[in-house]
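Since every read-out is calculated from the coordinates, none of them should be taken as a lab result. Since we're looking at a predicted model, the values are computed, not measured. Cβ atoms are built from the backbone, for glycine too; each structure is taken alone.
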Structure I
Amino acid sequence: MSMIETVQDLQDLARGAVLLGTGGGGDPYVGELFVAEQIRRGRLPQVVSPDSLAGDAFVLSIAGIGAPTVIVEQLVSETTLLRLLARAEAFYGRRVDALISAEIGGANSVFPLALSAISGVPVVDADGVGRAVPQLEMTTFSIYGVKATPCLLMDDLGNAVTVDAVSDRSAEDLCRAIVTAMGSMAFSAIYPMNGRQVRECAVLGSLSLSLGIGRAIRKGRDEPDGDPFASLLSYLATQNGRTARVLFDGKVSDVLHETRDGWHWGLVTLQNLRDDGDQFTIEIRNEFIIARHNGTPVTMVPDLISVLDRESAEPLTAEMLTYGQRVKVLGFAADPMLRRPESLEVLGPRLFGLDCDFTPIEEVETEAGEAVSAE
């Protein structure tokens, strides 16, 4: 199974990953440039199905850890990625059979593909959360029994640290402190697991979903009189009953960005293009965590909130948002694994400091919104 054969495939996948990243995970642009150059050289990233993995296959996640506002400033280093892989194989005393994304969002969807292209190690069509999240213990890997540590961290200067923590919550705190000292950006080799655990604990098919989303948006743009939003919503309607809805159509009237404690914090305010009193707000903690229409919550974690350019439907990361942009806000139901009670214990709104319990997007009545579902 290989689905990244052209630069166009890569661009489509990256576009879809930004949408699934719900504002976080970093802009994949720099990583996309790196992988595109490898494709031009004939070095294709290899993607394999979770079902093709042997039960005892050794699988490792390669991810960037740090503030998205810093990640976008870094070039992808071939030397760092290969050093990290070699260090991991020496540490575990065995060959890495496959790589997997810790999260599908943004840059972290591209980093494993970058290492695959230069090393030949395949990437599994799956990830650890089906979106982006700010903390290690919030992945389905952690929730369903795969420990984040031992975790190997490495920066572009060659500094390397191995973390072995008593819990993934502790691992998050330790890694965050270390990465902050590394300049708020490092690569990690994390979540060692076997093939059986991938099938049990990962969100399956997330690379394919990203590619499908990106293609739907592009085809909607390219068709005569095409509508990229209609094309996107039509595609999302095929995703096992997961509701998708345009929540708001307007312009950015105010935006606050702050990088603090290794995270990107912020608040975005939108207003209706025809009614200044009709407002919409989105809170940011690396990702978009809750959307409110005139003060009423309409989508919240773990469901996905994505902001897209109003004309092209190009998904935007949180740090891309600036005053005056015309955008539409999309809500998309999370993968069912994220809505289970055990997942909501670590992914529910209260874990992000919000004073509300999780309400699925399909149960929220909106003042305006175009909903689609395959139910």
Structure II
Amino acid sequence: MPFTNNSTVATFLELGVSKDLVKGLKELDIITPSEIQEATIPALISTPMDFIGQAQTGTGKTAAFGLPLLSNIDPKNDKVQALILSPTRELCQQIAKQLFKFTKYTDKVFIESVYGGAKIDEQISRLRRPTQIVVATPGRLVDLIGKGAINLSQVQTVVLDEADEMLSMGFKKELNQILDVTAGERNIWLFSATMSPDVKKIISTYLSQKAMKVEFKKKSLVNESIEHNYVVTEVPQKLQVLLSFLNSQQANRGLIFCNTKAVAQTLSKQLLAKNIQTAALEGDMKQKERDKVLRAFKNEAVQVLVATDVAARGIDVKDLAYVVHYQVPQDLEYFIHRAGRTGRAGKKGLSLCIIEEKEQKTIRFLEKELKIKMQRIKD
């Protein structure tokens, strides 16, 4: 059912969240429920159901599904009772860390995150301990199931977080496998920014026709707190336009997106040569290198991160002032994902496209499809 929020904002206690969980939230400075949390939490805490949530990134999804999950876990049962599937290692780590922080004042709930790029033997060893919630990337979870290293027979809830991202990354087969393995009395809670044909197929195949649906009728698929600008220039002047923009931003931090690994690496070196604290994040990097770069960015040792779309999935860094599309993506979902890295948690953000004359039709396309207005600024 579509959700229309006409009420005044409730407190977490009024939504049915326990006092001990609320105490943990207050310590994290999470006081007022977001729109999706207000719509989602009371229903998911009180009634076993399938659920579909269409929400942009940065809307508080983790607490929207995490608080009901934690509320319904039996701490005395040491088996896996809930499964959260997420597209990237970074997002798995973030979700597990946030859920752990929520439980500071509650009975102990054991949470494990498992993902590719880490030693599977160590993950298997950790899963032998009491574990009630597993946060996993689909590929690694299928590997663990194949090795008989995880028992999912008591799973009551499967959360598909950023379902569209998982499917666009090629995890369709793995998701089907996992949902087949867990079939039975379990409920599925699906969260997705967009409802692609593949997402709709998952819904029609695995979720109840009576599934509750929460969708936010926003004017735009991208966050309305983001200002959208573009600059038209020639290829030889692109770097100079970017440098001028970065100079205007002074100490602000942001992300610069490129369509290819080669351009990302080259641009990163060019910015470093101009004494701008920069690092590149691209798909050929080893996991250890990726972790090092992300750590430096989150710790503010790096001011500007230059990234490709695939490498940047799951990045969640607070207070990013801007996103620059040094190369404009051809894929609409990539643009939504990129822009969603800024303007989070109610703060203002800026999205800047640096384009050639011939790419103005792409700007018109983005405006039409996303129902946004993009302001042209002079270079």
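Given a computed value of 14.4 for mean count of other Cβ atoms within 10 Å over residues 229-236, which structure among I, II does it belong to? Derived from the structure labelled II. Looking across I, II, the calculation of mean projected area of the Cα convex hull in nm² that yields 17.3 traces back to I.
Have a look at I, II and say which one yields -9000 for helix-only ellipticity at 222 nm (-39500 (n - 2.57) for each DSSP H run of 4 or more, over all residues; to 500), as calculated. Traced to structure I.
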